[in-house]
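The data blocks that follow each hold one structure.
Every read-out reported here was derived from the displayed coordinates using simple, explicitly stated rules and does not represent laboratory data. The shown structure was predicted, so the numbers you read here are calculated from the model rather than taken from an experiment. Cβ atoms are built from the backbone, for glycine too; each structure is taken alone.
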Structure I
Amino acid sequence: MNGYAIRAIYLFEMARTWRTLMQSIASPVLSTSLYFVVFGSAIGSRMAEIDGVSYGAFIVPGLVMLSILTESLSNASFGIYMPRFSGTIYEVLSAPVSAAEIVLGYVGAAATKSVILGAIILLTARLFVPYGIQHPGWMLAFLLLTSITFSLFGFIIGVWADSFEKLQVVPMMIITPLTFLGGSFYSIDMLPPFWRTLTLFNPVVYLVSGFRWSFFGVADVHVGVSLAMTLAFMAACLLVIWRVFATGYKLKN
């Protein structure tokens, strides 16, 4: 394992974050804070508790997950797309660096950014609503797994995209709607039976549910199912990335 190569790619990607703090950190935190003001304070104060949890606290895991999913995708996809766009990816591919080391560098940096952002949003939420974390170990595990999994997914999007417009298609047109419809702002038990069954086909439901369970001990689906679905999606992303490097899809040809 070439640790120097992984470290070089990782530090290069992290340096880009510190150069664009307003876009990478400040903007998502500000947007999430507005959600807390509108939904947590203004609307939440007029809503009943959900599963014994105040509405303002109930939406905290969903809002954190919303930010992590979108930022993991955008950071990882942009990180691999720009070298392809500028042509510098060929320098990386021609160097004595394996596919696993390339993925570790890019995905590791994107996941680190998402974890940092998630931690900042959790601290910011304290300014608006009180909440507790019943299972901090599981909370950290879901935070890491989700950041890594969607960074892998973002890496795939960055390889697939051949324009800046395509980089935004999946996050804006697919992931964000699925997150809003995945129980970020409500419990799917509040839905009629037909729509609740239909919602279970939304993979984001399992991510939000597992993450919320780590906070309050309540979940829409069993935490074991949430963990299994997350790991299955991670395995699928790893398989696709392996295939990308094995065939050279949009990297070597």
Structure II
Amino acid sequence: MAKFNEEWTVGPHGPLEAIDDGLLTVEGEIVMPLGRFPRRMTVARLAGGGTAIWSGIPLREPEMRQIEALGDPKFLIVPGVGHRLDLKPWKQRYPSAKIVCAPGAREAVEEVLPADGLDSFDDAEVRLEIVPGVGERELAMHVRRGGKLSLLLNDILANVQHPHGLGAHVLARLMGFGVSRPKMPWVGKRMFVEDEKALAAAFRAWAAEPDLTRIIVSHGDPITRDVQAVLEGIAAELEG
């Protein structure tokens, strides 16, 4: 079994940013030899009260109070098999929160804690989707605010253009985490993709969303420019 954090351990992280109404995001870092690799958490306020936590990262107490002011964390979303590091301390801090994951990731998630399965959140503006073509191991999340759509993707797209340290830079470049432009990491493609046509069709469907404003990825900076072109480009690479 991989090593997972047992206690609330705060690592390096930036400020908690409000990028839309009831939508917060923060970049944390995984400390590694010769560098620090970026990872990102996003928090969405739900219509019925409370919040959904996408890929939870322990933060300092001032930032945690900001999250709690938005609403009690009700759902801990594990967007893919590689994002279980801090699941246990988040569940310990918020024991009533449900653990949400894709069906194909459930076995991996339950190496840490039992999962509750998918949920509709009872919110027309916040929706989870099982990503096609990857063995039901990855989730996407759609968050609509005032006519604008934010799309959250996990390890099928990365935008790590500012890796910190030699080790992080080498890892990001070798594994294709989008050092020069947003890309699908080749390691994710090799590990997860089972049906390239189905996944390409999903990228094209997301690109066709007329209100799509930004893509928030689990590794790297949010993508806010040419978002449709980025998705279409990944689809073309999968089809080619």
Among I, II, structure where helix-only ellipticity at 222 nm (-39500 (n - 2.57) for each DSSP H run of 4 or more, over all residues; to 500) as derived comes to -22000: I
Distance in nm of label points 7 Å out along Cα→Cβ at positions 106 and 122 derived as 2.8 - corresponding label from I, II: I
Computed 26 for relative contact order in percent (Cα under 8 Å, 6 or more apart) - originating structure among I, II: I
Which entry (I, II) yields the derived value 0.93 for Rg/Rh (Cα atoms, Kirkwood Rh): II
Among I, II, which structure scores highest (criterion: mean count of other Cβ atoms within 10 Å over residues 66-73): I
